[in-house]
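Quick heads-up: structures coming right below.
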Structure 1
Amino acid sequence: MSCTVRIPSPLRSYTRGVQRVDAEGATLAEVLCSLEARFAGIRFRVVDEQERIRPHIRFYVNTREVGELAEPVLAGDTVHVICALTGG
């Protein structure tokens, strides 16, 4: 299933500046694997070594916030990646 993924500006260095990309997958995890296949290194920026979404990242499928990688993604959905600004 194909969906659209909105890439936030802090991650666009991985997508060569592109803010919207198409990805395949029936779950958020599969969508992220699809992104990783095209844009190496992007998945590690949003998912940690324990397969958890990083604390400063939020995902929305269309207008619904999702907190698990197993969340379903349907054809035509838009996945929004939101990054909180951190640091000091």
Structure 2
Amino acid sequence: MGGELDTQVVHQIVADGIAPYVGATMARASVNGHLDKLDASEGVVTTSQVDTLLERLGPGLSVFIGPARGSEVVEEIREKLLAAGRSQ
């Protein structure tokens, strides 16, 4: 990533990535809550905030789909975020 990503882009990619496992409503609420806690709910999300967001999502996701698959999903989301950062 180039240091920062638009908050809406991050929200969409992350929520879309976890929605198949936790449902769309829970995915949006989870991402909203984490972005709020990171003080990144408006504007831009830094690389550091993205890393923290993904670290915080991992344990909850592993409850639903197991630790191995949870890690895979987090890495898939990370790759999509990296691609989005390169295209900005």
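Read-outs: derived from the displayed coordinates by stated rules, not from any lab. Quick caveat: nothing in here was measured; it's all calculated off a predicted structure. Cβ atoms are built from the backbone, for glycine too; each structure is taken alone.
Per-structure values
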| read-out | value |
| --- | --- |
| Label whose coordinates, when relative contact order in percent (Cα under 8 Å, 6 or more apart) is calculated, return 36 (choices 1, 2) | 1 |
| Of the structures 1, 2, the one that 0.65 was derived from, the read-out being FRET efficiency 1/(1 + (r/R0)^6) of positions 5 and 21 (r between Cβ atoms, R0 = 25 Å, to 0.05) | 2 |
| When mean count of other Cβ atoms within 10 Å over residues 29-36 is computed for each of 1, 2, the largest belongs to | 1 |
| Winner on distance in nm of label points 7 Å out along Cα→Cβ at positions 37 and 77 once structures 1, 2 are ranked, highest first | 1 |
| With Rg and Dmax of the Cα atoms in Å derived as 11.8, 33, matching label from 1, 2 | 2 |
| Ranking 1, 2 by FRET efficiency 1/(1 + (r/R0)^6) of positions 13 and 61 (r between Cβ atoms, R0 = 25 Å, to 0.05), the structure that comes out highest | 2 |
| Source structure (of 1, 2) for helix-only ellipticity at 222 nm (-39500 (n - 2.57) for each DSSP H run of 4 or more, over all residues; to 500), computed value -5000 | 1 |
